[in-house]
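**Q** Before anything else, here is the set of structures, which you'll find just below.
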Structure 1
Amino acid sequence: MPKYNHCDPIGKQLPMPIKQLVLPRNIPFVGDFIEKQISIPTAGGAQIIIALRTDSDHLSKFFSLNWPVNNLSEKPTATITALKGSAESYGLSEEFNGSRWFCPETKQVWMFGNEFYGNIKITVRGLCSELAPNEEMFLHGCSMTIDGRGVVLSGVSGAGKTTLTVALRKILGPRAQVVNDDWGPFSLDEGWLQFTGEPYLHMKYPSVHALLPNLEINPSSHPSENFYGNIDDPHSRLLITPQQVFGGDGLQSRAKLRLFVVVIRDHDMPTGISHLSLQDMPLLEQGKYSSFYDKTELFLNGSLFITDKTRQDRERNRHQVLIKNFPCVLANNVVAPEKTAEQILIELERTAPLKN
């Protein structure tokens, strides 16, 4: 691919908050929009179709590369309108600036003054969680198989999920195969983890560098966003294929969950592995402090549309089913990642031993 690097102003490289508002079906202004559609599978086999309407070439490019293109004839279930100008430049009030606006009735999200693709990515994820059936959810975390057993490493941004993934793959080699690197669908009924079908992953430069220290990555080799020359800058991201990151033999399309691991970094808590029960729900619901985003992420997932009590209750119920029906542990990742990885493997053997 040719050299490509979109750069946002420093103050616009973080996610915008999500707010709820009843929006008209058609905002009364005319624009020259690009429209693209994607189709994301749920764990149960349904398809969530999302359209993006934008006047930004960058957002359109990354959107259509990051997600599987919709080749179905159905109309979109939800629509994102992301415009690069301020709300005033489209004849709207300035109050629309600085937030993503979600309308539950029309399944629309609007945002203005945005060309940071990260806002589109988390909006797609939020809409998928919004539209998924109650018996399904979308987990924030790396899902993988270890000797055929499904394991999810979940946690807030910056908790160390990538370093643990690197450590596990170093220990296990091809015995560890990745289903989704950061986010994907999960069936609460049957325990299936499902690949999202992403042809390109939108990953942080430091994460790719940790997984592939010998791979040359820069805007000449991979379409990039906010790369200023520092490979360790977590605001810099690139599009890269799952096959290039994990290898053709390092991928799986489905797996049944055998261990759900919540990864934290808290020097005030005991190290090692501890079991999670329903009494630990406040830990998940409140999230943990994320130094990267400078905030907490409710239910370990900063993409969720927690805009009212109904949506908070629904996500709480999903996590209660997760904790009740599947082995769930807390891993305090404050020691060497190899040691934490070994502790996770010991717990996996305890909860789901390999059959002879």
Structure 2
Amino acid sequence: MVWVPGESFDLGLYEEIHDMVEASGYTILDHFLFRGTPTFYVELPDDSKKAFLVLMKRLRRYNFYPMLRKRGERYELRILREAPTSGKRSSRLLLFGLFAATIATIFIAGYLMCVDLINRHGFPIDPVYGGITYTLAMMAVLVTHEMGHLVASYIHSVKATPPFFIPGPPPFGTFGAIIRQKSPAPNKDALFDIGLSGPLFGFVASVIATLIGIQNSIIKPVINPSQLRGVTRAPFIYSVITFAVRRPPAGTIIIIPHPIAFAGWIGMVITMLNLVPAGMLDGGHIARCFMGPKQQLVISLIAAAAIALQGYYLMALLALLMALTHKHPGPLDDVSRLSLWRKISAVIPIAIFVLCLPL
């Protein structure tokens, strides 16, 4: 064993970690302390994925976690110390403050939307009632999306914060929500599940909101081309639901969405944008399970260009910045492969992305 000059580590704890690595099934070829970090070059057991999870469990009571990477032809296992958590009270105040602010901004956006619907289209709705229904539907979509992430994180023992909702201006009233992972995903299976669960749950909630809201929406045939000025293209699945539920007459139509249907529309757009394979977006988590950092960077740049062509310039800029400045760290175990059924399940986020693209 080699120590780097100037670094210290409790010898008894180091030996105990050494024994835990061996007991988990790894064959230690070399080991040393580098800048205060126990580092082992190991030979992998037959079931490396299981051995890594066993080692994680053993290290947890010492507030350590392992990280496995391939370095050339060798496998490097580093034992890292968990960062201490602090500022719980301030985080809780920020959490509730943002939640209340987001409800307020969504209600204002819904209220103003209804006023516009009344003035421009004679939509039969009370602005206060419309603001409330839009708030409930939009929050249901956002909460369901974030609950998907929290459920997957809980299943895989990944520590995560509650969702921080982000207020925004009309016409949407929100920029969505974020969850901060306080511990990395243990392996690619966990990373895939966490990345997919949010968009999948959010997509289902958006479809339900659309099914409810589209029944009370107004559908108008296009008589004059001037009617199409300022009209936004609907997501593909939104149009499918409209035609399946309302069965409008043949020809070009304009949908004047009920606030609940509009929440479903926005939820679909949010889901599509979240599946862009850039940085730490949900799509970035999924993409990182199938490729390394360099390949993910290339596909992120292509995706950013693609959504810019769709007219989502702000999101394209965000995706570009995330691709260039937020390199995805990957899971702790970046060596074991994604399970077969998850490889097959990769068709799900692709299908959701395509269904949520605007026509």
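Every read-out reported here was derived from the displayed coordinates using simple, explicitly stated rules and does not represent laboratory data. The model shown is predicted, which means the values in this text are computed figures rather than measured ones. Cβ atoms are built from the backbone, for glycine too; each structure is taken alone.
**Q** Compare relative contact order in percent (Cα under 8 Å, 6 or more apart) across structures 1, 2 and report the one with the greatest value.
**A** Structure 1 gives the largest value of relative contact order in percent (Cα under 8 Å, 6 or more apart) among 1, 2.
**Q** Here is a further query. semi-axes √(5λ) of the Cα gyration tensor in Å, for residues 67-258 alone computed as 42, 22, 13: which structure among 1, 2?
**A** 2
**Q** Please state which of the structures 1, 2 yields 22.4 when mean count of other Cβ atoms within 10 Å over residues 155-162 is computed from it. Walk me through the numbers before you get to the answer.
**A** On the way: 1: 22.4; 2: 15.8.
Value 22.4 for mean count of other Cβ atoms within 10 Å over residues 155-162 corresponds to 1 out of 1, 2.
**Q** Which one of 1, 2 has Cα Rg over 2.2 N^0.38 Å, as calculated from the coordinates, equal to 1.19?
**A** Clearly, the read-out refers to 2.
**Q** Given a value of 184 for volume of the Cα convex hull per residue in Å³, for residues 51-146 alone, point me to the structure among 1, 2 it was derived from.
**A** Source structure: 2.
**Q** Comparing mean count of other Cβ atoms within 10 Å over residues 267-274 across 1, 2, which is largest?
**A** Largest value of mean count of other Cβ atoms within 10 Å over residues 267-274: 2.
**Q** Please state which of the structures 1, 2 yields -18000 when helix-only ellipticity at 222 nm (-39500 (n - 2.57) for each DSSP H run of 4 or more, over all residues; to 500) is computed from it. Don't skip to the end; give the middle numbers.
**A** Values: 1: -7500; 2: -18000.
So the calculation was done on 2.
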